[in-house]
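Pasting the structures here.
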Structure P
Amino acid sequence: MSANPARPTSFDVAAIRRDFPILHQSVNGKPLVYLDNAASSQRPRAVIDAISRYYEHDHANVHRGVHVLSQRATDAYEGARDVIRRFINAADTKEVIFTRGTTEGVNLVAQSFLRPTLQAGDEILISALEHHANIVPWQLLCEQTGATLKVVPIDRRGVVDFAAFETLIGPRTKLLAIAHVSNALGTIVPVERFIAVAKRHGVPVLLDGAQAVPHTSVDVQALGCDFYCFSGHKMLGPTGIGVLYGRKQLLERMPPWQGGGDMILSVTFEKTTFNQLPWKFEAGTPDISGAIGLAAAISYLESIGMERIAAYEHELLMYATERLSRIPGLQIVGTAPEKAAVVSFVLEGIHPHDIGTIVDTEGVAIRTGHHCAMPVMEYFKVPATARASFAFYNTFEEVDRLVAALEHTRRLLG
C-alpha cells in the first residue's frame, strides 16, 4: 500500500463528516463507505435542519397570502433564488428558474426555446458523452420537427473530439447542448473552447452542469453559456429541486412551457396574461422546502469553499486511480487528463452488477450499470461499468476500503 498523498492544507474531513448524520452507520455489519455521489450526494445537518425549520415554523403557500406564514415562506423561497444567483454569478434573479432537476431544465429549453423556431433540416449538436437527459429530449424534438441530431465523437480516453466538433457545427446548427462534466467517466469538458466556437457561429449553448456544480466554481457569465442546468440532490440538497439558468433576453422571448397557477397575471376564458420572469416558467405550487434546502446546501458548500473542495477531491481521485490501477484485471474506463472525482472501471471476468453486490456486503456503496449513458457503454464495448464517485466528505481510508472490497470480490468470483 502506497503512502497517502499530501492532503490540501487545513481540510478537516473528520469535522466535515460529523455534519453528515447518514455517514455514521453500519451496512451489513461494516461501517458505511458511500461512494455513489455522482448519483446522489448526502445531506449535511444544516440542510436537514433548514427543511425541518420551514415545516415546523413557516410552511404556507408562497406568493398568494397576506398572512405572516405565507410572507415568511415567500421570503425564504425567493431568498433561495438569490442565493443561487450569487452562487453561479447570474446577472439577475429573473434568470434563475426553479425546476425539478437537470432533466426538466433540458426539456424546458427544448420545448420552449427551440421547438417554436426549429424546422426540418435544422441541427442540434450534442456529444457522445451525454447523459440520457441530454439526449432523449433532443431526439423527441427532432421527431416532432424533422430536425437532425448530430453527435460529436469521443476518443478512447473519453475526451470530446474538439476538431470533429469544429467540422460538425455549421449554418444549420441551432443549439449546442453539452455536459460540463461526464457522469459516467468523470471527463471535464473544456466547455469554454466549445462556447467560443459556438458564439462565432451564432449558436446558443446549453450546459448540463449536474456533475460540475457540486465540485467546482461555476460562473455562468464568465462561461458565456446561454443556459445552464443542475440538480439539487447531487450537491447536498433535496431531491426534486433543480435550477435552469437562462440569459434574460432569451427567457423573455420564450413562451411558457406549462400552464397553471402562479405563472399568470390574469385569466379570463378569452385570454390569459402571463407572469413576468422567473415565475412565467414556474407553474403551480413550487417545491418550497426543496428551494430552501438547496439554498442551505449552497451556503454549506460556500462555507467550506469550492476551491478547497475541488482540491481535496482531486487528491482523492489521484489516490483512488493509483490504488485501483494496481488491482490485477481492473481496467479504468475513462482516462481523460482532466477529470472530476469519478472512477469508472471493469474487472476482468466479473460482471459489474456482481462487483456492486459483493462490495456492498463489505459496506461499500458504489454504482453499477450504464449510468444513464448507454451510448458511452456502447462506444467502449462494455455492458456496464462499476463507478466509484467521491465527495469532499470521503476519505483516503475509504478508498482503501474500496480496494480491499474489490480484492475480496476477485477472490470470490475471479
Structure Q
Amino acid sequence: MPGVREARAISWMALIAGAVLCALSLFYGFRGETFMGRPLGGDFVAFYVTGKILNEYEPARIYDLDLEVRLQHAAVEGVSQTEMLPFAHAPYIGQLYRPFALLPYKWAYVAWLIFSLALYSAALALLLRSAELPGEQRITGFLLGLGSMAFLLETWIGGQLSVIGFFLVSLFVYCRWRRLPLVAGMVLALVMYKLTLIAIPVAMMLCGRRWRMLGGVAAGVAALLLASVAAVGVKGCVAWVDTLRFFRDLATGPLAALHRTKYVDVGSFLHLLLGDSSRVAQVLTGLACVGALGVLAVAWWKSAGWSAAARDLLWAATFAGALVFNVYTPIYDTIVAGAAVALVARVMRLRNGYDAQVFGVWLLLLYMVPWLTQSFAEFLRFQPITLVLAAFAYWSLALAWREEAAIARL
C-alpha cells in the first residue's frame, strides 16, 4: 500500500498537471480557440449567462432556453451551434453569478477559477478540522482532496457549480460535529439549489427522526423558496419546475440524451452497460434504488440511540449512497464523497487494525478510479466508480451496524 510520501507525490503530480491544463485552457481561450475540443470555461458559460439575464433581462427568463442558447453562443468563441446548456438550478442560486456577469466572459471565468479554488480549499479545511486528524494527516488529506480528478478537471476547470454544494455539505458536517443540529439543517437546506444532492439525506433524517435538524432544513427551505420568488417571481419558479421535469425525463427515459459516460448513478451505469433503450436497465435501476434506500432507511430508523461513531458511519454511507442511488449524478458531483471520507476518517483516526487497513484501500480506490473511470465508460461501457461508491457506502453502513452491535454487547 502507498504511504504518506506516495500520496503526497501523486497529489503534487495531479496538481501540476491540473495547473498546466488550466493555463493552456486560458491561453487558447483568450485567443478565441478551443482547447482539447472544448471552449473556454466549459459549462461555466451557462452560469455566466444566467447572471447576465438577471442583470439585463426579465429575471424569469433564466429558464428561457432560446435566450440562454443565443447568449451562450455570443459570450464565448468555439461553442458548437448545436450545443445548449440549460440552467436547471433553483432561482436563488443564480444571484451568485450576477457579479461575475458584470465582467467580460473571459475575465469572469478567471474570477470564477479563483473563487471556486478558494471555496473548495475552505471546504477541505472544514472537513479535515471536523475529522480531528493530526497536523501531518491534515496536510496529506488536503493535498489529496485538492488533487482529486473530480475537482481539478470536472469541477474547477469545467466551471461547475458543484463546489458550492461541496462547501455547504462540508459546513453541514462541521456544524454537526460542533453539535449545532438546527444550524446544520439550515446549512443543508442551502443545497436545495440542486435537489438531487439534498433529497436522500433529508429523507433519511426523516426516517431517523432528527427533528431539530429537520426543523433547520424546513426553515431554510421556506426562506429559500421566498428568496426564489423574490428573485424571479412566480412565473420564474414555475419555469424552474418545468425545467426539472424536462431533466427528469432526460435522465430516466429509455432513450436518454444524457452523455452517460459523464454520469455515475446506478441508472446511468445500467443503461451504459445494457444499452440506453433497455427496459431491463430501467427495471433494475428501480429495484436497486428501492432496495438500497430501503436498507438505509431501516438503519436510520434504528439509529436513535447509536453511538457517535456509528452515526458518523451512517452519515458517510448516506452521502456516498446518495450519489449512486439517485435520479442522476454527474461525475463532478462526486466531490461530495469527500464528506463521507472525512466522516469515516474521524472514526478511524485512533484505529490501527484491520478496519484502518481496509479504509486505506478505499482511499486508494476513491482517489485513483475516477482518473480511469470515463475511459472505461467510453470504450468498455462500464463505469467502475459507480461500483466503488456503492461498495464504500455498503462497507460504511456494515461498519456502523458492527460498531453498534459491539457497544450493545458491552
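None of the figures in this text is laboratory data; all of them are computed from the coordinates on show. Just so it is clear, the structure is predicted and the values come from calculations on it, not from any experiment. Cβ atoms are built from the backbone, for glycine too; each structure is taken alone.
Which one of P, Q has relative contact order in percent (Cα under 8 Å, 6 or more apart), as calculated from the coordinates, equal to 17?
On the way: P: 23; Q: 17.
Label of the source structure: Q.
Given structures P, Q, which gives the highest value for mean count of other Cβ atoms within 10 Å over residues 90-97?
Details: P: 19.4; Q: 21.9.
Comparing P, Q, the top value of mean count of other Cβ atoms within 10 Å over residues 90-97 belongs to Q.
Determine which structure produced the value 48, 44, 42 for Cα extents along the principal axes in Å, for residues 98-273 alone, calculated from the coordinates; the candidates are P, Q. The partial results should precede the final answer.
Details: P: 57, 41, 28; Q: 48, 44, 42.
The structure behind it is Q.
Which structure, out of P, Q, was distance in nm of label points 7 Å out along Cα→Cβ at positions 170 and 386 derived from, given a value of 2.9? Walk me through the numbers before you get to the answer.
On the way: P: 4.5; Q: 2.9.
Computed on structure Q.
When you work out distance in nm of label points 7 Å out along Cα→Cβ at positions 26 and 298 for each of the structures P, Q, which one comes out largest? Numbers along the way, then the final one.
Working: P: 4.1; Q: 5.3.
Between P, Q, the highest calculated value is found for Q.
Which structure, out of P, Q, was FRET efficiency 1/(1 + (r/R0)^6) of positions 82 and 218 (r between Cβ atoms, R0 = 41 Å, to 0.05) derived from, given a value of 1.00? Provide the component values of the computation, followed by the final result.
Details: P: 1.00; Q: 0.45.
Computing FRET efficiency 1/(1 + (r/R0)^6) of positions 82 and 218 (r between Cβ atoms, R0 = 41 Å, to 0.05) on every structure in P, Q gives 1.00 only for P.
Tell me which of P, Q gives -11000 when you compute helix-only ellipticity at 222 nm (-39500 (n - 2.57) for each DSSP H run of 4 or more, over all residues; to 500). Intermediate values should be presented prior to the final figure.
On the way: P: -11000; Q: -23500.
That value comes from structure P.
Kindly point out which one of P, Q the value 6.0 was derived from, the read-out being distance in nm of label points 7 Å out along Cα→Cβ at positions 66 and 378.
Details: P: 6.0; Q: 3.6.
Of the structures listed, the value fits P.
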